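The structures come next, written out as structure tokens.
What follows is calculated from the coordinates using simple rules that are stated; it is not laboratory data. Owing to the predicted nature of the structure, the values given are computational and were not obtained by experimental measurement. Cβ atoms are built from the backbone, for glycine too; each structure is taken alone.
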Structure P
Amino acid sequence: MFSFFNKKNIKTEIPNWASFFKNSEYSTFIYEIENYFRKLNIEIEISDGIILVTENELGFSNLGLSNVAQNCKQDKPKNYKDIIKDHFNLLIEANKFEIEFEKIVDNFEEVKKYIGVRLYNDEYIDYVGKEFAIGKEFEGDIYSMLVFDFPHSIANIKPEQIKKWEKSIDELFEIGLQNIKDKYPLTITKENFNVFDIWFANSDHFFTPNIVYDLENRKELTGSKGLLIGIPHRHSAIIYPIENLEVVKAINGIFPAIYNMNVEGPGSLSNKVFWYNDRVFTEIPYKMEDGKLQLFPPDNFLKLLNELT
């Protein structure tokens, strides 16, 4: 196997998908990735944030690196080895479970407890292939997908897997959303953010963004003019109730925060910010350039700003 890094301190150009790493961190990360698979006698090639693996008995196919890279970035390089080992060992256990699961996948009563709904970025769905997924466009660059929520992993439900269930997609979404709500309670706290307050949802599990499906049932999350909401990654959501012109200050703080949280991850979802009003999500386009916010509000949101006092 050809190795890009034989030593941890070799300098190399950092690719865009790992731009948050320093040179030494990236070198250590790649070294430990290669070392892990070398010990398993599995040949790999790393291309554009994807590990391409040769045929193996552990069930590994092409593997994404962005999440484990983001987890490593948030820790010290000396811990990368253990983080990487735990990450891929968990995938091995997940593969074993999924092999056994295939034996019962046609039995709806046995599998319905595993059905869930998870939000993903469109780029991930393009990678999976929409023909191999079941879902709905949410808003912006976000896709809502039916998944199996396994003990050690989350897998997309494939169209052929539901044929014998005799359930509509809407029925499956209803079941999936309720399962996730029951299994993963959300912790929501009011936090001071500079000169204004936000509501912050934060959890260790991967389904925190599902709060977008429960806003009407959260009485604390109400604003007479709607809400600003961002779901930057799988663990967090930021929500700001709109009441008055304080929203201008909130915009200048929340938008950059969501942008940066999305970059840092782990489990990056979207850097978009939405205005939620009358049960409708409207994207508020913006750009961050040289640390400065440029806002391009849609007409209906601009009208709201002009009416606020």
Structure Q
Amino acid sequence: MKFAALVFFACVAAVSARRAHPYRLKRDDVQTPTDTQVLNVALTLEHLENAFYSGALERFSVQDFANAGFQPWVRGRFLQIAEHEADHVKFLSTALGSDATRPCTYSFPYDDVKGFVDLSATFEQVGASAYTGAAKFISDKDYLTAAATILSTEARQAAWVESSVRRGSAWGTAYETPLDFNSAFTLASQFITECPSTNPALPARANPALNATGDGAPGSKLTLAYDDSTSSGDLYAAFLNGQNAIVVPLSYSKTEVQVPQGLMGYTYLIITKDKMGLDPEQVVAGPAIINVSLNADDDFAQVPL
């Protein structure tokens, strides 16, 4: 399994004990982030994507893509995405001026074109979810509109990579899944090796890692690996998908869970102390990402490519 800390591909089955709740992100109970902080979170993600695409496309030629089974136009589209990400960095850096966070150094775990494509699909989806979750904190309407234009582009890019390139589903539910700042930063931080000491503090912290492994067969169990040494009391596995959080109590085992029925597309799995699955301050580990890829008949499709 590739990128066990971040991505695995699963289908879903019924769970006898579960709760489904509309998924709403809470505001920071300590301090509501400023527009500058929100935009710097966005810029942090854009710097990462910019470095990812520029580095990979310098490394892999048209022939490398052809050897991996892709037509030349696929690399051409990725070049266009790379230009988008560079434009996003320029736009946000200009808007923030002297307050703008600077790029970090990164390490991306791909060895070939297919690994790059798979990781691209994840980055684009996380980008769309992060912008969706951040929108409620932006008070300046001009900034909000600008963020919406980036969000829609990230979502289109995610749909293209997942469907046209990976032969999966271009969408999941009727709604994008929002990510809170901590979850978005958790997913990004595993690729960050070092940042400039002068970078401004972000209104986010990385949660402990969650590894989820399993074959993804309907009704199968997922094995969970995370550090719960600082947690006491009941724990829950929350599957964040669209506008819903489907919560499964970890009553019998804290290291196994059976995924619930009804998930569609990219889903974020967290381990939490919150039985509603909604409070980012109660997260024990995660998120990990599940891609429940469905075909045109709404049947589970095996791992694309």
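Figure out for me which of the structures P, Q the number 66, 54, 30 belongs to, where Cα extents along the principal axes in Å was derived from the coordinates. Going label by label, the one that fits is P. Source structure of the calculated read-out (relative contact order in percent (Cα under 8 Å, 6 or more apart), 12) within P, Q: P. Here the criterion is distance in nm of label points 7 Å out along Cα→Cβ at positions 123 and 251, and among P, Q the highest value is seen for Q.
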